[in-house]
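Where a number appears in this text, it was derived from the coordinates with a stated rule and is not lab data. Here the structure is a predicted model, which is why all the values come from computation and not from measurement. Cβ atoms are built from the backbone, for glycine too; each structure is taken alone.
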Structure 1
Amino acid sequence: MGNELDETTGPTNSAGRDINVIDKQLKVEIGFGTKVFELAVWIVGVLLAFAVGFAATSSIGAAIAISIVGVIPGLVFQLLKTNALSYLRKLQQKIQADASQIDNYLEQRVVILENLAGLLAKSIDLDKDVMKTISAYRGGINPNQDTNRNEASAALDSVASRINVAFEAYPELRAQENIAEAMRQNSYLQKEITAARTLYNDTVTTWNQEIYSWPIHQIVAAKAGYTTRIPFIASAETRDAARKTFF
């Protein structure tokens with residue numbers, strides 16, 4: 001049998017395909033078969049130990065006593081579930097820590113952009129909406145939800161783009177060391193935010209895979225009511241800008 005996906009013979013899409021992140025969380029669930037499996041871990045072990053004990057002793061009393069050993073698989077399974085819950089909770093905390101790192105860089109970028117806008121406003125007629133957008137986030141980035149963090153990042157990207165356009169329109173501003181340094185700091189923070197997003201998305205990917213790892217993690221995740229996480233998403237404005245012809 002040949003390859004199910006054959007890049008040499010067929011079918012191809014010459015126009016390409018745009019990829020979008022699905023903005024939806026999936027709740028982990030377990031089916032009837034998994035519930036039966038979880039119950040069977042306890043029952044089958046006990047019945048098997050009873051059968052072995054009766055075959056060896058021909059005594060129901062002795063077989064019942066030996067059947068107690070049959071609960072060991074169930075106890076081990078319970079221990080594994082406890083460890084799995086602890087692991088998923090730690091992973092959840094790591095997601096929060098990674099998200100917090102993005103927030104920290106976003107806050108720093110707000111300060112830099114505010115200072116940069118103030119410096120430029122003294123030299124040129126800067127778009128007033130730029131200052132309004134920055135002021136809206138000056139109180140700190142504390143979104144509590146990934147979607148809000150995404151919106152804040154997209155808004156700051158838009159502000160930075162407009163500031164950069166204004167900066168490029170006035171070559172003489174580049175000679176001012178304080179403005180040039182602020183531009184360098186903004187560029188550095190944008191790179192750090194990109195790296196922090198990658199780390200966050202890697203952790204989210206691990207989470208999304210682990211909660212569906214059958215049977216133990218999936219059972220634990222379903223009982224805890226866990227859902228998948230949505231990776232950090234590039235804004236529509238950023239994706240559109242990436243499609244432009246630069247040269």
Structure 2
Amino acid sequence: MHIIPSFDLMDGRLVRLRQGDFDQRTEYPDDPLQLARELESAGIRRLHIVDIDGAREGRPVNLNILEQIAAHTRLEIDYGGGLRSIPALRQVWDAGAAMFSVGSVAVMAPDEFRAWVERFGADRFLVGADVRDRMVAVHGWVQQTTLDLFEFISRLEKLGVHQVSVTDIARDGELAGPAIALYREIIAAFPSIQLVASGGISNVPDLEELQALGCAGAIVGKAFFEGKIPIQYFKVHTKT
């Protein structure tokens with residue numbers, strides 16, 4: 001299982017938002033490039049970058065940080081935030097991203113998303129599903145849809161998309177533990193899907209439980225930045 005640290009960026013700085021609320025943010029002093037290098041040295045192979053400014057402005061904003069990390073590490077980076085058009089995807093690709101992390105467009109504009117998949121290939125997408133009571137939410141969790149999570153995953157599977165991250169909104173940033181029961185259902189229903197767990201991961205036992213469950217990856221944010229999952233853990237437990 002890949003452990004995938006999440007770099008959430010605002011104004012070029014690493015932050016964490018509580019429940020996606022821009023007014024409830026914690027800033028961390030780490031330099032993104034230096035921290036990325038330390039993670040790579042510890043054995044990390046993948047990095048999840050969320051361009052929060054980009055999500056608000058509707059276009060990628062923190063491309064300079066993506067370029068720096070891509071140029072000075074060998075990390076496989078998936079990048080999301082502000083990806084609303086093919087030109088935006090091309091910008092991110094040219095800046096060094098290996099994958100596109102998308103959510104709302106795949107839910108609300110399926111025909112457009114299909115065109116993206118046809119243009120870049122299904123394996124270039126990590127599709128995020130943010131869920132509340134098994135229903136998918138979009139646009140930073142503000143808009144609740146009536147789309148059932150399992151129906152959405154089935155739609156993605158038919159497109160050939162196999163990497164899906166699922167975030168239980170109620171758990172994100174709360175260190176309340178991952179949505180184990182939900183993930184177990186997803187893995188049983190969609191054995192071909194590479195499920196990436198996200199939200200609520202609070203400690204090393206959570207990671208070990210997700211690995212035993214069969215998750216392909218786990219995105220870690222707050223627990224890593226607050227030292228609950230030490231960087232030393234990655235040195236001996238990261239898949240290479």
Next on the checklist: Given 100, 52, 25 as the derived value for Cα extents along the principal axes in Å, which of the supplied structures 1, 2 does it correspond to?
Outcome noted: 1
Checklist entry - Hey, helix-only ellipticity at 222 nm (-39500 (n - 2.57) for each DSSP H run of 4 or more, over all residues; to 500) derived from one of 1, 2 reads -11000; which structure? => result 2
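Ranked by percent of Cα pairs over 26 Å apart, for residues 28-163 alone, which of 1, 2 sits at the highest value? Show your work: numbers first, answer last.
Working: 1: 57; 2: 24.
The maximum falls on structure 1.
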Checklist entry - Where does the value 0.25 come from, among 1, 2, when FRET efficiency 1/(1 + (r/R0)^6) of positions 76 and 132 (r between Cβ atoms, R0 = 25 Å, to 0.05) is the thing being computed? => result 2
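Quick check on the output: 35, 21, 15 is Cα extents along the principal axes in Å, for residues 92-147 alone, derived from one of 1, 2. Which one produced it?
Details: 1: 47, 16, 14; 2: 35, 21, 15.
Computing Cα extents along the principal axes in Å, for residues 92-147 alone on every structure in 1, 2 gives 35, 21, 15 only for 2.
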Next on the checklist: I have 17.6 for mean count of other Cβ atoms within 10 Å over residues 36-43, calculated from one of the structures 1, 2. Which structure is it?
Outcome noted: 2
Checklist entry - Here relative contact order in percent (Cα under 8 Å, 6 or more apart) was calculated and came to 29; which of the structures 1, 2 was it taken from? => result 1
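A value of 7.5 was derived for distance in nm of label points 7 Å out along Cα→Cβ at positions 60 and 108; which structure in 1, 2 was it taken from? All intermediate terms of the calculation are to be shown ahead of the outcome.
Numbers: 1: 7.5; 2: 2.1.
Of the options listed, only 1 reproduces it.
Identify which of structures 1, 2 gives the largest calculated value of mean projected area of the Cα convex hull in nm², for residues 116-155 alone.
Details: 1: 3.0; 2: 3.2.
Comparing 1, 2, the top value of mean projected area of the Cα convex hull in nm², for residues 116-155 alone belongs to 2.
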